[in-house]
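Novice: Okay, got some structures for you below.
Read the figures in this text as sums done on the coordinates, not as results from a lab. All values reported here derive from a predicted model rather than from experimental measurement. Cβ atoms are built from the backbone, for glycine too; each structure is taken alone.
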Structure I
Amino acid sequence: MKLERITLRQIRMPLVDFFETSFGRTTKRHIILVEAQGEGASGWGEVTAGERPFYNEEWTGSAWMILRDYAAPRVLGREIESAADVYPLTVHIRGHNMARGGLETAVWDFEARLDGVPLWKKIGGGGAPWARREIPCGVSIGIQDTVEQLLEKIERELAAGYQRIKIKIKPGWDVDVVRRVRERFPGIKLMADANSAYTLADADRLRQLDDFYLMMIEQPLGHDDIIDHAELQRKLQTPICLDECIRTAHHAEQAIRMGACGIINIKLGRVAGFSEAKRVHDVAQAAGIPVWCGGMLEAGVGRAHNVALATLPNFVLPGDVSASRRYWERDIIQPAVEITPRGTIAIRDEPGFGYALDHDYIRAITVREESIG
């Protein structure tokens, strides 16, 4: 197959509610959509980089330049056997996985649409029929202005059917907050996400979280650290889940070999797309380490890609793939992503990622557009 044109669109979408982590508060998203065109078809991807280089070194502005000047020219106009060829064609670009992943996922969607098959089948998903016609869903709730607000949001999400609650923590918003949540909701599946807000010097404080039988503590230490996480894991009963520091399957192999984690969060953007995400999945599965799909405040394209990813068999824990309306008054896909009363999302069998694009709305919220090719 041959790609003839890559179109980049930057859209601006206000969030329904602010979302706060240890590195800041977000009220609106500037998202890059990547459209891969050729042979009378097109596929769509979404760049999951934030507006600022705080989660990692990427941000919306850098991703645009990397895609336009480096990644897109590497794939345009050449015959490629499959979307799996995109990763090796762009791997010489150091870092910038989210930019590369936006292109790579667009090509996977493009190939699935050319072949007339669902994206989840194209990447090898499905698993056991009873488990993979629907994927289990959890929610991520950011740091709130008060604990009471947090408790109210948890109550609302549980009533909506979500199977797992993740709360963000940081120094000063951790042990006492988790205690209050556990007192109010003693039986729920609960995890805490620190987004690298702590160091090994905080081990005694983090050990206090063992009292609250959490599913996991996500990335408590440095965003690029594996060694200190291994030392911390030996001091904790609660499993550590690694996120930011797992950018390749090799990183996953190292972390597992060192005993740095008991769980891995896989994000498509962080690992540059489906090809490497599948390799991380396979490494973890072979080692008996469960994985789940993390979220990055995606719009509908990225959300639909996450649904496809979560059909792979080792995604056995509820991920952060939740309903569109938790984030957006109106999403860019039709229909919007919804959850069932069981806290699941049903897999769709339409070609590609399974949803139609709301082109009128995309045009209305596009703040810049550029085509390459």
Structure II
Amino acid sequence: MHRGAAEMDGWWRAVAGVFSSDRERSRAGGAALGFDLGRSYGDVEEMLREERLRPDGIDAVAIMTPNDTHYRFAVAALDAGLDVVGDKPVTHDFQEACDLVARTHRGGRIFAVAYGYSAYPMTRYARQLVRDGVLGTVRLVQVEYIQGGMATRVEEGPQNNRFRWVLDPRRSGLALVMSAIGCHAQHLASFTAGLAVARVAADVGALVPGRKLVDYVSALLEFDGGARGTFTVTQAAAGGENDIRLRIYGDKGVLDWWHREASYLRLALQGEPARIIGRGDAFLPPEIIALGRTPRGHPEGLREAFANIYAEVAQDRMARKLGEPVPDLLYPRIEEGAHTMAFIEACVASHASRGWVAVAAVATKPAQ
């Protein structure tokens, strides 16, 4: 997914990598994927050291490894003077995330987070409509992300390498469902509404009886400025399949986006007929049209959304390299990843206290 997205528009070329925590498997895995054997490294330290010595060494690192390694590898890449595209969750906890924010700023680097759903043309357009005041003052934000892959007791069945670390709470994060999909849901809501979460009252636990891992979180939200919200994510709803829904209600109307029909956005203003806006409609702003690659009615999906993030990181790099003004790019930053970690910690604390808990502030807030 990441490699195809990075190379989709010709901005990047994947030339080196580490492909396994086992040195020999990593070298063999790189060659099997078509990478130069000499640039299929045994570990991250070796890759950073050897690539630094090359005249054509890497410019950035994309991290899509088990969750408990994200922070360590991100620190190594930033300290090596490289830009980073990091998968979620960016770290294990909020403190580590704040450290990455500081390191990114201190080194003048770029750190993008792979929140792909925020890079669909129609979620970007929804964000613009909110900011343009089409909905008026935002009053209510509802977001949900429903999956069914853990509706049975998968932890008791045969486990491949991925399941072994995913099902280990020491490696998967503070709450499994939040690390897997809750990060996306919270970011999508905050990004599109243009509001950070200020307080939460959360129920954190498991839908499957007897399960120790967290497969369900539902929360009441209060955003900056007083807007209310609801948040529900689970990986244990039988029949669920990446079912993502976002609704933003203002005092003038509602925006409704559903991942199953990602190329369309429903806008219903009070007292007016509802409108269905499609990716590629001629009246859309040019920067929204540019996010799509095929005519209206032809399907596009998550790979293309990821490609928008990689393209925007490349454009940011190019502008900085040429000393030109950096364009107004909306790829998710490390500050947004840190806000997500603060949100997760607040949800866990809220469940423990059975009350409202404030979400810690990030030094630089998510993009407004």
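Novice: Supply the structure label, taken from I, II, corresponding to log10 I(q)/I(0) by the Debye sum over Cα atoms at q = 0.11 Å⁻¹, for residues 123-226 alone with the calculated value -0.39.
Specialist: Answer for the origin of the read-out: I.
Novice: Sticking with this structure for a sec: Using Cα Rg over 2.2 N^0.38 Å, for residues 3-162 alone for the comparison, can you identify which of I, II gives the largest number?
Specialist: Checked I, II; max of Cα Rg over 2.2 N^0.38 Å, for residues 3-162 alone sits with II.
Novice: Thinking only about distance in nm of label points 7 Å out along Cα→Cβ at positions 67 and 99, which of I, II has the largest value?
Specialist: Greatest value across I, II: structure II.
Novice: Related question: One of I, II was used to calculate semi-axes √(5λ) of the Cα gyration tensor in Å, giving 32, 26, 20; which?
Specialist: Structure of origin is II.
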